1. Comparing 1, 2, where is distance in nm of label points 7 Å out along Cα→Cβ at positions 100 and 132 highest?
2. Assign the value 21, 51, 24, 4, 0, calculated as P(r) over Cα pairs in 10 Å bins from 0, in percent, for residues 124-179 alone, to the correct structure from 1, 2.
3. Comparing FRET efficiency 1/(1 + (r/R0)^6) of positions 12 and 92 (r between Cβ atoms, R0 = 30 Å, to 0.05) across structures 1, 2, which is largest?
4. Say we calculate FRET efficiency 1/(1 + (r/R0)^6) of positions 156 and 236 (r between Cβ atoms, R0 = 25 Å, to 0.05) for every structure; which of 1, 2 gives the highest result?
5. Taking P(r) over Cα pairs in 10 Å bins from 0, in percent from the coordinates of each of 1, 2, which one would give 7, 25, 28, 20, 14, 5, 1?
6. Taking relative contact order in percent (Cα under 8 Å, 6 or more apart) for each of 1, 2, which is largest?
7. Have a look at 1, 2 and say which one yields 33, 21, 13 for Cα extents along the principal axes in Å, for residues 28-83 alone, as calculated.
8. If Rg and Dmax of the Cα atoms in Å, for residues 76-219 alone is calculated from each of 1, 2, which structure is the one that comes out at 18.6, 53?
Structure 1
């Protein structure tokens with residue numbers, strides 16, 4: 001039994017319950033695919049009426065955290081993260097802004113010779129040395145994406161330090177004074193190859209999002225070519241489109 005009536009004065013009970021359930025979902029108490037306790041059980045847990053519980057569930061549905069499976073109950077959905085396309089927040093900042101704990105697993109960090117594709121993107125001769133980083137990114141321990149980054153050779157990255165910092169852009173700024181001010185991004189969809197599927201924990205052929213990014217410093221210098229392979233069931237991009245001639249707000 002949880003008594004919430006005096007937790008926060010003036011806040012509707014259904015919002016307090018929804019927040020408590022949201023936290024339990026995020027903490028893994030109710031993992032994706034599992035069902036929340038039934039409405040009568042939630043009534044007993046929180047000592048509130050059935051309409052209050054239904055309002056709490058409705059709030060969780062609005063947040064995209066649960067779905068109602070008629071005849072079975074309220075199922076927890078895979079946690080999805082959203083990024084606005086006009087927002088230049090780093091992946092780490094996007095994760096943190098939505099209440100998730102970011103994580104980084106660096107699989108490789110080494111010098112390699114630039115392929116023609118990499119060299120063209122970084123505006124350097126083919127075969128030049130570049131620093132390659134392969135990372136798995138997580139949110140609350142769940143794999144979200146696999147990132148390949150190619151940096152100019154002047155910016156080597158320490159594997160252990162990057163795993164502590166989480167954010168590559170923060171690392172570049174603190175270690176080299178390089179600030180990424182804008183990026184050119186192209187997003188597409190494709191079936192996951194066997195290798196990428198293994199890294200993301202999905203089946204080969206499952207649809208994924210692929211982000212091709214070129215990142216620029218303040219002086220217009222290209223700093224990074226990034227190829228990101230993203231689980232489309234856990235990460236979404238959003239945008240807002242205005243009618244021509246209308247003011248933005």
Structure 2
């Protein structure tokens with residue numbers, strides 16, 4: 001597996017959007033999450049989603065295969081008895097069979113190998129276990145068009161594994177999953193705008209040959225879209241949730 005986030009972990013932890021609070025509440029309500037629930041957060045990254053379960057459930061297994069991302073997880077949750085950090089993946093979790101009540105995946109499903117991940121979901125989930133898939137995306141067409149052009153010009157080629165070869169219904173084993181949308185608003189200053197762009201695995205870093213050109217182009221977009229140094233825009237958290245069909 002390529003180490004896509006070797007230079008991205010700190011920016012990911014600092015600048016990536018959190019998930020809408022209503023989306024997290026919907027997971028707890030729909031899947032009846034309680035102090036007895038055992039969660040596996042797959043592709044946990046720096047713990048943006050993990051932290052919403054830690055301390056509110058019996059145990060959260062936070063699985064992250066990339067060393068730099070997992071290092072942030074360890075720094076945040078080290079010594080927390082409600083969270084166990086594992087060097088594992090969606091395809092090879094190392095978790096005990098039928099030990100998990102809820103699998104959560106935040107912004108990572110596109111990195112999974114579908115057949116192997118689905119097989120592992122079925123192995124580790126308890127009967128009637130739940131799967132919750134979350135992702136954030138922008139809903140402001142002006143912002144999205146401008147940033148999209150920046151990605152077209154400066155992003156690295158996408159790894160083939162990034163594009164899932166199966167529809168999301170494949171992971172649930174059915175088409176009856178709930179799809180819930182939770183809008184939110186956000187405000188970015190220049191630091192957070194640039195940082196959010198650079199948190200992408202596909203965008204340049206400070207040591208990239210085209211970094212100066214990228215930063216100049218990003219600044220031009222920020223100056224056009226912002227007012228008094230503040231860029232206001234909108235996004236949405238998408239939640240797909242269902243019990244998995246065995």
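Nothing in this text is a laboratory measurement; each read-out follows from the coordinates by a stated rule. Keep in mind that what you see is a predicted model, and the values were worked out from it rather than measured. Cβ atoms are built from the backbone, for glycine too; each structure is taken alone.
1. Once distance in nm of label points 7 Å out along Cα→Cβ at positions 100 and 132 is worked out for each structure, 1 has the highest.
2. Answer for the origin of the read-out: 1.
3. Greatest value across 1, 2: structure 2.
4. Top value of FRET efficiency 1/(1 + (r/R0)^6) of positions 156 and 236 (r between Cβ atoms, R0 = 25 Å, to 0.05) goes to structure 2.
5. Derived from 1, not from the others.
6. Once relative contact order in percent (Cα under 8 Å, 6 or more apart) is tallied for 1, 2, the winner is 2.
7. Label of the source structure: 2.
8. It must be structure 2, since only it matches.
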